1. To which of P, Q does the computed value -2500 (helix-only ellipticity at 222 nm (-39500 (n - 2.57) for each DSSP H run of 4 or more, over all residues; to 500)) belong?
2. Can you spot which of P, Q the value 6.0 was calculated from, given it is distance in nm of label points 7 Å out along Cα→Cβ at positions 135 and 271?
3. With distance in nm of label points 7 Å out along Cα→Cβ at positions 151 and 327 as the yardstick, tell me which of P, Q scores highest.
4. Identify the structure, out of P, Q, from whose coordinates distance in nm of label points 7 Å out along Cα→Cβ at positions 143 and 183 was calculated to give 1.9.
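Just so you know, all these numbers are worked out from the coordinates, no wet-lab data involved. Computed from a predicted structure; not experimentally measured. Cβ atoms are built from the backbone, for glycine too; each structure is taken alone.
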Structure P
Amino acid sequence: MDFDLSEDQTLLQDSIRKLLADKYGFEQRKAYLASPTGWSRELWAQYAELGLLGLPFAEEEGGFGGGREEVLIIAEQMGRAITLEPWMTTVVVGGGFLRHGADAALRGAMVPKIAAGECLLAFAHTERQSRHDLFDVETTARKDGSGWVLNGRKGMVLHGDTADKLIVTARTAGGRRDHKGIGVFLVDAKAAGVSGYRTVDGQRAAEVELSNVRAEAVLGDPEGGLPIVDRVVDEAIAALAAEAVGAMDVAHEMTLDYMKTRKQFDRPIGSFQALQHRAADMLVALEQARSMSFFAALAANEEDAGLRRRQMASVKVQIGRSIRFIGQNTIQLHGGIAMTMEYAAGHYFKRLTVNDATFGDADHYIRVLADAGGLVEAA
């Protein structure tokens, strides 16, 4: 199988890398962190001008007709710069719900605004008791006339404090942990109680209070929305894998450069064989993660939901293991400087740690695989 980029894909990769190299230096990123939104509105407008926000949507709906490969190219470059903007939540996750759950009229109304950078989305699914189980939902949706009214609380909503619209999972029937009876609803963020805060890696998140909030639309079947949630999350896992590869690649490069310049006993520490072995093991972990990122790009297209879930679980396990090994060794081989806010290594470690935890960490997905009987279904 040919994994080489096409001419257009290479151009896309080079364009993003150049933009982020110019706009996402370490000091520039610190300035974005300190801004009221926690990210750059100016840079968000430049993403729109480059077509990054409308890329995965159909041309007839106001997008640019890009495929999954192009999305993963963007994700990897975003990971290399550990960007702060809500691209993942708006374009990958929010856009996935529109593509798989919204009708043509709603997509036609929303996609042009997303592509122009005028509409931000966030996915509100986590609850206090749910941990990583997407089906564990206590928030309720009650039929009221021709619409739905939502009540409940959602936590750790990435970029929820600056979102214009929230995509909310809510229970329309059944018990708390039933797989059926879950709907996906589009809600005006201004109608909910939203309190924002900064996450450990510098991104923004929010706690969301829904008190008799009327939904603007239902995405898919109001009692059978979980398959849409599973599919969108699986696609997001593929993008997160690519983002992690980008961040791990930079962390590895940074560590090698440091080993060549940091001296101990009048010699660069990279001359010590034990540390050379450690750096080589980091490269192996990186390439294992890169291979799984390619696998994720293919697996996300799988129509068999059970097989796709097992495949994406295996992606999460390997990416998580590589994240832990590369992240921890980046810190250890740098020493004390990596623990300071004034040096980039620690920031990469934090982003990688959050990446691993998003939608469930490696340990969670080992259990998912075990419960499913392993990666390959028994005959």
Structure Q
Amino acid sequence: MNKKLLLLIFAVSAFCLSSQAQDTIKTTGDAPLVLSGSVDTYFKTDFSGHGNIPTSFANENSSISIGMIDLGLKKSVGKASFVGELSFGPRGQEQSLPDGSNKADPIYTPGVSSYHIQNLYVSYNVTDKFNLTGGYMSTFIGYEVISPAANFNYSTSYLFTNGPFQNAGFKATYTFSDKVSLMAGIFNDYWNTYQSLGGRVNTFGAQLTVTPVKNWTAYLNVAAGPQSGTEFDLTTAYQITTAFKLGLNYADFSAPTGLSGGFSGVALYPQLAVSKVVTLGLRGEYFTTKTGTWTTTAGPAPGDSVTGLTATANIKTGPLTLIPEIRLDNSSKNTMFTDGGGLPTSSATQFVLAAVYAF
């Protein structure tokens, strides 16, 4: 990215902050430090007798295993605020680079207990409508997230696994009205890393948020850079009635410079609350890897596709949610999965029972 442009953006931001300093001093009410997070554990078994479906997290088979403990801190004083979020456990640690190389992030070593920073950023409200934020942030792309407490399904989609998890950078958000807002920012060259790996801040990101009617919000997203590749994403959810919600995620990704191909896919999320404590939901996903030299982090080989159907229930008792789930994935070719005898097959089925405690 042009360094002069980058310096100009920071200069304008500094001017905005300094011009508001006197007002900030007058309004520094000491808000409490807010602590939130979750703890999760699960049992998973694949009907083949071994692990088969290669999406993020919950990869241990025929085992009572742990997800993570997630701890988030947030504090606001006047117009300034910060968010810090740490996770301990496999679910938070399992990160990978988005360059198609399937290399493990050096932060994570399988079998070794460690931690991962999910969020670490500062934010400033220049006005009631204009916000500046900088640091390491959960991505603005996609429907699903890392935190199990914020997802309905416990297993994750191929779209989630192959998109960004976090972006480090600087962004500005302007709220035009209660129906429209726009975010634009500059980010490091690679996704999911605390710092630039090549000494470049050359990824552009933007999000247009639109609320056409009450209870319906749509997000049009883009992230584009020569090292990270380009992803266009539509995420939307509509609470049609008090009991029925419908979500949708569509994404198209083009490989970074030097590679060809990418992926595209769509996922549909209908959910029905059958009582105050039980909600039933489906996730239907179609995901295809484009022909080329880029390969997925987890998914079909180039030129292949996979269809997944996941039936999930959320059973709530206070802050605890029990999540029984059955998932059937079917690939276009016998290259993704193996049966009980280890022979190639086009389908895989798994059952998960998870418990998530949110606080």
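1. Answer by label: Q.
2. Clearly, the read-out refers to P.
3. Greatest value across P, Q: structure P.
4. This figure was derived from Q.
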